[in-house]
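Structures are listed in the sections that come next.
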Structure I
Amino acid sequence: MGLFDGMSISGSGLTANRTWLDVIANNIANANTTRTPQGGPYRAQEVVFSPAANGSSFTSALNHATGTVGQGVQVSAIVGSPAPFKLVYDPSSPNAVNGYVQMPNVNISTQMVDMISASRAYEANVTAFNAAKTMDVQSISLGK
């Protein structure tokens, strides 16, 4: 493990959590969007995380075999939620079919819980980054 690996790992977490917060904000902003450019209501987006690439496949296999710390996290995909759209009776809407309008599948309560989780994870990564930075500075000052 190198001198700056701790900061690099925390930095990858900060980037991934920032993307997660951006997706949540986009979902909340489109909670009432009944017509998108693709047609139909807005479909809530979800973030998929995966371990960050460790370089070569040999390095990855060796780290896995020895239980070595990984190299962080990355956003591997942003996918549409499979949850069904809500139907709301509103015959006056231009988007109504047989009096019902398909509404986005965004659940505001779930989005708020996810936002709190993402914020806490972001804060934890900031704390870990600062701790790694402090340890690195102290390690460098030992050589003086």
Structure II
Amino acid sequence: MMRWLALAMLLALALPGPAWAIADPSEALANPAEEARAVRIGEQLRCLVCQNESIEDSGADLARDLRHIVRQQVAAGRSDRQIIAWMVARYGNFVRLSPPFTWLTALLWGSPLIALLAGGAAIVFRGRPPPPPAPLSDEERARLQSLLGA
């Protein structure tokens, strides 16, 4: 009897369960156009907890809260730019999956090239190695022998 019960429990665990969506359907906006717009905005925003995932793809609690804020602002009639600007003002440019091009990001992306050029310049302009030392004279060789005790 116990074997059959254990087998039934194993079979129940092996059966596939329902797949739960990340976004709660009750949070979706009633207007399909507004919901699609909220999803598009959410796909541009990074989940601050996950690594390189949008808030629409993330299952983190913070991402859920940010999705909710985006939907609230879409429903309030704010533009895409205003919503993204609000998020950037609150969390910095890191919240954007594609941050804008600035001098700081140019320096960040250009730093490998700068390092490569600096290394190449160091190799080219390093100068010649110093010449090898002159051989020992007979007097120096005799003194060395006396110091070594030979």
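Summary table below
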quantity	calculated
Of the structures I, II, the one that 0.95 was derived from, the read-out being FRET efficiency 1/(1 + (r/R0)^6) of positions 71 and 127 (r between Cβ atoms, R0 = 35 Å, to 0.05)	I
Comparison of I, II - label where distance in nm of label points 7 Å out along Cα→Cβ at positions 111 and 135 is highest	II
Top of I, II by relative contact order in percent (Cα under 8 Å, 6 or more apart), largest first	I
Structure with the greatest value (metric distance in nm of label points 7 Å out along Cα→Cβ at positions 31 and 103, set I, II)	II
Given 141 for volume of the Cα convex hull per residue in Å³, calculated: source structure among I, II	I
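A short reminder: the numbers here are calculations on the coordinates, not readings from a lab. All of these numbers come straight from a predicted model, not from anything done at the bench. Cβ atoms are built from the backbone, for glycine too; each structure is taken alone.
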